[in-house]
Structure P
Amino acid sequence: MGVKRRKEERPTCPSCNSNKVIKNGSSRGKTKCKCKTCKRTFYQTPNHKLGRDQKERILKEYLNRMSMRGIAKVEGKPLTTVYSLVKRKGVEAYVNLLVLQEQLKGFTAKSAILDESWTYLRVRHGPKREDIWIWNLADGTPFFTTGDRNYGTFRFLLNSLPKSEVTYTDNYSVCQVLDNRIASKKCTYTVESYHSYCRVRLARLARDTRGGNRSKRMVDYSLALLNVMYRVIYSREMTSLNEAYRKGVENIRENLI
């Protein structure tokens, strides 16, 4: 008796939805198919499209200290799909926050707190690590920039933010150029609390773990996503600056997903 061969399920043509499809070789490890109706050639690959709810869930998982590889396993999606989503949404959030900062430059804050935190890049050539400093300034609302721990990065952050009547910093030398500056480590606990908040939320900012950074831009995009998805205002009173920031971030978040 002969063995009855099981009939393979063939995909439908994406152009004409015909089921008259035959195999047509392979390329780069992917099976190629050809439609006998419209003669189109296409790859037989699974559909990795993400719905709105799944996109929001992936972003929330990423911003709650899950690695991209772990998210890919939980959601059943390729790592490249997860990485592409996080990077694309991070770029949108980062660009929109820069636009919002320009719109808020006309405001004046009663006080601002400035401090910096350290993280690193894993580099493939040369030394194993490259230092990155995240400069954070809180005038009721958090603003940030990344770079070296020098005057250029410090000045770039100040020139892109609203002015403040008084600024609290630590005793770092580059902060001496500020007017109405109060240097005391006792006054910077708000920004230091924000540093801890970022390390708890983002696996890439945790120290000495496998979830390190390979791209400085991904640090910027991740922090921007965190500020948009989980809005934080470090102020007990709602000033005009805080209110404008809150409305701007809510508008960015609604258009992000």
Structure Q
Amino acid sequence: MSAFKNKIAVVTGGNSGIGFAAAQELKSQGAQVVITGRRKEALQAAATSLGVDHYTSDQSNLTDTDALVKYVSSQYGKVDVLIVNAGVASFQPIAITSEDVFDSLMNINFKGAFFTLQKFLPILNDGASVVLISSNSATLSMPGTSVYSASKAALNTLMRIAAVEFAPRKIRVNVINPGPTETEMVHKFGFDEQTLKGMREAIVQQIPLSKTGTAKDVAILALYLANNETSSFITGAEFFIDGGMNIK
């Protein structure tokens, strides 16, 4: 398949999980792909595995983002697909959430995404597609998720306004709200396998389809939205991919 032949695509947070899967799908369909991430060694390993370009960049650091845009512009010129996927998660009750946790989540999930979008805008081709990876937590009200959910809700609001502002250039902006998805991130919370198993079982009980999603599930949807042949009339839209969790 070559739906993205000769297209330039940038995927933030592309060294693992949904970002890695999206980069893999884009590469398989002919795109020239640049992935980003904060962890240099992990990013290099992912890029080698995928056969794509990479640039070490912390999405919460605006200087890094400026350098990333400069690099992409100098190497590739304009960008056709921008997938803003980099993000972090932390879950604590409001009563004990620290300022450091608040700032970390907001700086990466919202501020970082906002300025990534802003700074890439001058080098996006007219007719480009932007896909923001959010979370179904943006619309749910689960205990312990206040800051994380707020950061994702802010991202979704950004999407809608960007879709309106960028429409004169035919740049489409959409957001994907994944539900529980099997990625490497679940192992970063410090829980042992037995605890993780119990958590998965509890979560699955809340999902009508009785299963969790995969990174590839989300990646395939992202490519559908990034493809002007399949989604040329779609912008400003939210897509839930959570097994029906959001409707319960």
Structure R
Amino acid sequence: MKTANGESVLGRVVRIFEVFGSEVTALGVSELARRADLHVATASRLVERLVGYGWLQRDEDRKVRIGVRLWELAARASPTLPLRETAMPFMEDLHAVVGHHTQLGVLEGDEVLFLERLSSRKAVINLTRIAGRLPLHASSSGQVLLAFAPAELQQRILDGPLRAYTPATPTDPKKLRTRLAAIRRDGYALCPGYIDEAATGIAVPVRAPDGEVVAALGVVVPNDANARMQVPALRAAALGISRSLIR
């Protein structure tokens, strides 16, 4: 079914859902309508229907957020669930060794999407969130996935723009291309201060039975001389995940 301007109702519903994110979890209808570029009456009508299905829910202050029913459906049917379940025991062991952040990311479009993150109260700063995304060029998990990605995707990312989070973030296409070659050669990405100057991201590839890189296993640790020492533990955990995927 399409509206008077030719846009489908489904398209409008998608716009409502895409307003929400890690930084925007609850909104009033007026603000939701503004961000989704919808008339307030239209947004209000669609919100009421979605609340009825449990896909959205209202707080006591009438603000709208993603409903538990939608989360349930997404979690139960997610194509990433087998990978996450296979990786979790190895991630838990790795986290016990590292003591900071341990995370699992996959390639999604032109970004890295994080499926899981284990952390601790005293861990170094980390911008990663479960179901959060980061640019491929700036994060260790992203660089691993980009290094083994098809040539056309690599070129698209290298053509930019390449956002700088800190002075250390790689923004020169030629230097980034050289770095990707080094990651393929060495089998890991070490990114000191690329996202935050106090943290170092380190990641290694996780491979499917046919050798294809299907994920990146990473840690985020303090930006100091000891960071590289985490590489052997990362490799061992990634190998364990890869071998379990074969079974």
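Just so it is clear, none of the values below were taken in a lab; they were calculated from the coordinates. Just so you know, these numbers come straight off a predicted model, no measurement behind them. Cβ atoms are built from the backbone, for glycine too; each structure is taken alone.
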Q. One of P, Q, R was used to compute Rg and Dmax of the Cα atoms in Å, for residues 15-94 alone, and the answer was 13.3, 45. Which one was it?
A. Q
Q.
Comparing distance in nm of label points 7 Å out along Cα→Cβ at positions 39 and 143 across P, Q, R, which structure shows the greatest value?
A. P
Q | Computed 207 for volume of the Cα convex hull per residue in Å³, for residues 23-158 alone - originating structure among P, Q, R | A | P
Q. Comparing structures P, Q, R by FRET efficiency 1/(1 + (r/R0)^6) of positions 135 and 239 (r between Cβ atoms, R0 = 25 Å, to 0.05), which one has the largest value?
A. Q
**Q.** Ranking P, Q, R by mean projected area of the Cα convex hull in nm², the structure that comes out highest
**A.** P
